[in-house]
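Below: a set of structures, written as structure tokens.
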Structure 1
Amino acid sequence: MPIMELQDFTPQSKLVTRTTLVEKPRFPAFDAHNHLGEDFGGGWDQKPLPKLLDMLDQAGIVHLVDLDGGWGESLLNAHLDHFKQPAPGRFQIFGGVDWSRWPEKGTAFPDWAAGRLRVQKERGAEGLKIWKGLGLLVKDHNGKLVDVDDPRLDPIWETAAELSLPVLIHVADPVAFFDPIDENNERWEELGNHPDWAFTSPPFPPFLHIVAGLASLVARHPRTTFIGAHVGCYAENLTWVGALLDRCPNFSVDISARIGELGRQPYTARRFFLRYADRILFGSDMGPYPEAYRVIYRFLETDDEYFNYNAAPNPLQGRWFVHGLALPEDVLEKVYFRNAEKILMKVG
């Protein structure tokens, strides 16, 4: 038998199963997690807006949250001017925290960051995006790594509550990114292609330490609306996520970029959607592209079996396929639109 490189092994399934094309969602969809900037979203801030709106119309997306407003007012203003001003009913732009200013600001940093959040709100930001650097990379003025639930940051979360700004928080990547990169790591190929995505512990904090910090943070600030990105940052353990949802009514989750995880546990995932139908938000995180959206629609709406969860020819995140959930219409309507409408359109 000839020797083959693993990267060249692309087996084709011989299963004969149904393929359902879902061109538009059963209900108008509110994408609560996507990117439109140059680094993550395809640079739509430099392209004609009508072309973007045409793509969203093709996909049935009636509203989109752009998480690339950044933390500098110049970038936020650029996104507000390019997306929000000409099409106010279609977009929300989230701001952020400039962690790089902590060494300069010293002990005054948390209050300074809370003040910048007020400025962002005045300029038109409708939410706060926390990127995964918090807990992994952010250091204080003494050079010490900052935990997700560091009490010094309370002014930021309390200001978000005061301003009715939802906080979409992403503090951990797939669990395997924190494991040793060896023959047991289910994302070995992915990490080989993207070695900068590895957060092996040590030297990084353990995965469970980071998500425990998230749970502690959410519980300590019941007035603040938190949305846990990527199924609460722990899509591999829906029991854990469900327990946090049960404990904290101020917490919801989006499903962005985790169809690969949800679809390989279809029975557990379907029960999760049915139980927490009022707390789950639709999101893509794959750019505003109809072909990417349609894979998610297929996953949510059909009972198709064993299909690729990525629009590209091969699975993106691991050597597995997924199964559809065939969710009932009342759940679909909530996930596609009503939950985001309730949570994200109450900005004061």
Structure 2
Amino acid sequence: MRSSAQGRAGVSGASELSPGRARSLVRTLLSEYDTLWALFILCFVSALLSDRFLTLKNIYNILLQASAVGTAAAGVTFVIITGGIDLSIGSVFALTGIVLARYEDYPPAAVIAGVLLLGAFWGLVNGTLVSRFRMPSFVTTFGTANVIAACAYILCGGLPLHITSPVYRFLGSGKFLGLIPMPIIIYAAALLLCNLILSRTVLGTYVYAMGGNQQASYLSGINVPVFRNLVWVFEGAVVALGGIIYAVRLYNADPGIGPGITLDAIASVVIGGTPFEGGYGSIFRTLVGTLIIGVLNNICNILNISPFLQISIKGAVIILAVLITKRRVT
């Protein structure tokens, strides 16, 4: 009898709490997974607009197009969480591709390692100027973007370079086990690495701490200049990896690709819900933001929408994402 009464009381208590729990669950789903809902809605609308959208070939195409920028965006997430911004992303992409194409006759492993170190070097330059000399990251990376772009133009004489190496062509168009394109494999590996570092290491903990309150981080014993610099170095290497994916996928290195790449990478992070003020964000959110940008680009191309109008659409989406993020953070 007692157990029966307790059972009825438990059921009654659960039923009394269920409406509140339901409302809390709905609020959580709407706030914490808002970008995921946005992606689902965008995919649903895109499927209605074109019967080609949900084909396996087109889905592969979206992931392939997102792989290079998405890799860079994963690295940029670290910088934005710390409250910085990097406008040199596209220039690093350009220089990465040019170096890869110019020295493609050398051993691929050595060239790829050198390119990653080159990206880390420019990350070190940006990080030193920002953390040691306390220069605003916006101004710093705007300046270094022009320097890096100039290096790319000088190396190639202002002309695009073609990539013919079989190794690089396999990385760009080969398939793992004959099924999954290599750029997607590299992209997935980069996401896993970035997520592991951000969520399971001391560096990741410090990234959130420095973004949340830099002064408090310093007072708690964190060597802020050193770790901010380390974040920039890591981001530079990851951005260079994205540049490698971009170049080998297109078999081409173009010194003038900078502005569009920079916009898409930063937009992916912001649309994913990482605020410019820092202190909040995740690799998963950046992944969703990248896919939103990828789907937008894809459906606009399928519908033959003007490239100029596409830029306007991206701008509007970024503004909307910032407004939503502001409301969530405040």
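When mean count of other Cβ atoms within 10 Å over residues 91-98 is computed across structures 1, 2, the figure 24.1 traces back to 1.
Can you say which of 1, 2 returns -0.29, -1.22 when log10 I(q)/I(0) by the Debye sum over Cα atoms at q = 0.07, 0.14 Å⁻¹ is computed?
Numbers: 1: -0.29, -1.22; 2: -0.32, -1.11.
Checking each candidate, the match is 1.
For the structures shown (1, 2), relative contact order in percent (Cα under 8 Å, 6 or more apart) is largest in 2.
Given a value of 4.1 for distance in nm of label points 7 Å out along Cα→Cβ at positions 115 and 243, calculated from one of 1, 2, which structure does it belong to? Provide the component values of the computation, followed by the final result.
Values: 1: 4.1; 2: 0.9.
For distance in nm of label points 7 Å out along Cα→Cβ at positions 115 and 243, the value 4.1 is produced by structure 1.
Out of 1, 2, which one gives -26000 for helix-only ellipticity at 222 nm (-39500 (n - 2.57) for each DSSP H run of 4 or more, over all residues; to 500) as computed from the coordinates? Let's see the in-between values first.
On the way: 1: -9000; 2: -26000.
Traced to structure 2.
Each of the structures 1, 2 was assessed by FRET efficiency 1/(1 + (r/R0)^6) of positions 131 and 291 (r between Cβ atoms, R0 = 35 Å, to 0.05); the largest value belongs to 1.
Coordinate-derived values only; no laboratory data. Please read these numbers as outputs of a predicted model, since none were measured by experiment. Cβ atoms are built from the backbone, for glycine too; each structure is taken alone.
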